[in-house]
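Asker: Following this line, the structures themselves.
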Structure P
Amino acid sequence: MNPTSIGTDLHEALNRLLTERFTCRQFRPDPVAATTIERLLRLAQRTPSWCNTQPWHLHITEGAATERLRTELLAHVQSHPASPDFPFPAQYTGAYRQRRRECGLQLYGSLGIAKGDQERTLRQLLRNFELFDAPHVAIITTEADLGVYGAVDCGLYINSFLLAAQSLGVAAAPQAALATYSDFLRDHFDIPDNRRVVAGISFGYPDHDHPVNAFRTTREELENVVTWHTA
């Protein structure tokens with residue numbers, strides 16, 4: 001077989017996965033079969049990591065466990081302050097602020113939430129902690145002693161998880177919001193003190209009829225994110 005042909009086919013397959021993947025914000029209730037989840041996890045497990053440390057560990061829910069998490073987390077969020085294991089961004093400025101704003105306008109616009117409608121904006125924010133009605137959630141943690149590089153490796157793992165899910169027809173929503181309440185998650189899942197919560201991923205099958213799943217975010221042009229050095 002022609003190596004060029006193989007390379008082109010693989011490139012197109014990856015391009016399709018990256019292009020068609022989106023952050024699902026409304027799921028159907030149908031659970032994902034255990035065999036499918038295992039296939040997803042085995043593929044994501046091929047993620048590279050610093051010195052092959054593979055620092056990620058996942059807590060995954062289904063059925064009654066998901067419903068209990070959804071109920072208890074939402075109640076906790078509405079009565080307790082945030083307590084992330086990793087500091088969140090201090091501020092968004094320049095292009096980062098603009099990109100974030102564009103995403104927010106698309107999200108709230110898809111739902112018909114007008115700027116300044118604080119009640120409906122808050123309600124949509126709380127949907128994060130209802131897991132967007134997903135039947136499953138994965139909580140990703142890293143080893144505390146590995147510091148920022150353990151978290152970076154977990155970021156790579158999250159991307160592998162998202163692409164593996166997409167390849168199997170499973171939708172997902174990576175959620176830093178869940179890590180905002182790391183103390184709750186640590187107690188809820190009995191996570192050891194030597195582990196740090198990086199993020200969560202709600203996953204299941206998408207509700208394509210819901211308007212919140214209709215918009216797609218843009219990506220910056222290469223000339224704005226790459227500096228070439230040729231001499």
Structure Q
Amino acid sequence: MSSPLPPSSRVSVLDLAPVLPVVVVDDPADAVPLARALVAGGLPAIEVTLRTPGALDAVRAIAAEVPAAVVGVGTVITPAQVTEAVAAGGRFLVSPGWTDVLLEAMRASGVPFLPGVSTASEVVALLERGVREMKFFPAEAAGGTAYLKSLAGPLPQARFCPTGGVGPGNAPEYLALPNVGCVGGTWMLPTDALAARDWGRIERLARAAAGLRGRASAQV
């Protein structure tokens with residue numbers, strides 16, 4: 001599905017594109033041209049991480065000026081951040097892990113969310129709480145595609161966005177798995193391209209990333 005979510009839609013973030021760009025914005029002034037480049041390349045869902053002081057300003061700018069983008073907020077670890085992220089215009093939330101307190105806040109926010117997991121027990125605990133879509137993090141360090149294949153048998157109802165150590169070389173292997181909806185990564189946002197504000201290069205890398213679903217299908 002390549003079109004962005006309407007504001008009220010409950011369609012899964014996992015189904016918007018094969019790759020979810022994980023964005024660290026140092027200068028909020030770069031947020032809009034960066035988002036436009038990613039969207040033009042076929043990656044409408046964008047996770048802006050709360051790793052810099054200007055992250056929420058970046059989210060506000062993208063939400064206001066790039067209507068084709070579905071901007072979300074990542075590295076959300078407190079209920080206060082949930083509130084701030086949604087107030088800034090975040091359309092979905094991503095966390096590296098979860099607690100019951102954080103999960104309750106994300107559920108109450110009214111927007112889709114991907115709580116982070118790295119073990120089977122965490123997956124089962126979320127399934128008990130009615131959550132079926134999760135971030136698998138840190139993907140490579142936590143067992144990679146072999147681990148996710150092992151989870152697919154006993155826990156087929158869980159779907160994942162693996163993030164952490166995922167790049168263009170191994171992304172098709174993840175995307176070929178039945179329990180993977182999309183992958184998260186930063187490779188379409190190289191540091192030198194961001195420093196040079198080379199939005200054309202980022203758009204080209206995004207377009208290549210958006211085409212990885214076809215490569216994954218060929219591996220099945």
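Asker: Which structure, out of P, Q, was log10 I(q)/I(0) by the Debye sum over Cα atoms at q = 0.12, 0.15, 0.16, 0.17 Å⁻¹ derived from, given a value of -0.57, -0.92, -1.05, -1.19?
Answerer: Computed on structure Q.
Asker: Tell me which of P, Q gives 2.8 when you compute distance in nm of label points 7 Å out along Cα→Cβ at positions 195 and 211.
Answerer: Matching structure: Q.
Asker: As an exercise: FRET efficiency 1/(1 + (r/R0)^6) of positions 19 and 67 (r between Cβ atoms, R0 = 41 Å, to 0.05), calculated from one structure in P, Q, equals 1.00. Which structure is it?
Answerer: Q
Asker: Next question, about the same structure. Taking relative contact order in percent (Cα under 8 Å, 6 or more apart) from the coordinates of each of P, Q, which one would give 36?
Answerer: Only one of P, Q returns 36 for relative contact order in percent (Cα under 8 Å, 6 or more apart), namely P.
Asker: Let me ask something else about it. When distance in nm of label points 7 Å out along Cα→Cβ at positions 27 and 51 is computed for each of P, Q, which one produces 3.5?
Answerer: On the way: P: 3.5; Q: 1.9.
So the calculation was done on P.
Asker: If helix-only ellipticity at 222 nm (-39500 (n - 2.57) for each DSSP H run of 4 or more, over all residues; to 500) comes out at -11000 when worked out from the coordinates, which of P, Q was used?
Answerer: Answer for the origin of the read-out: Q.
Read-outs: derived from the displayed coordinates by stated rules, not from any lab. If you're wondering where the values come from, they're calculated on a predicted model, not measured in any experiment. Cβ atoms are built from the backbone, for glycine too; each structure is taken alone.
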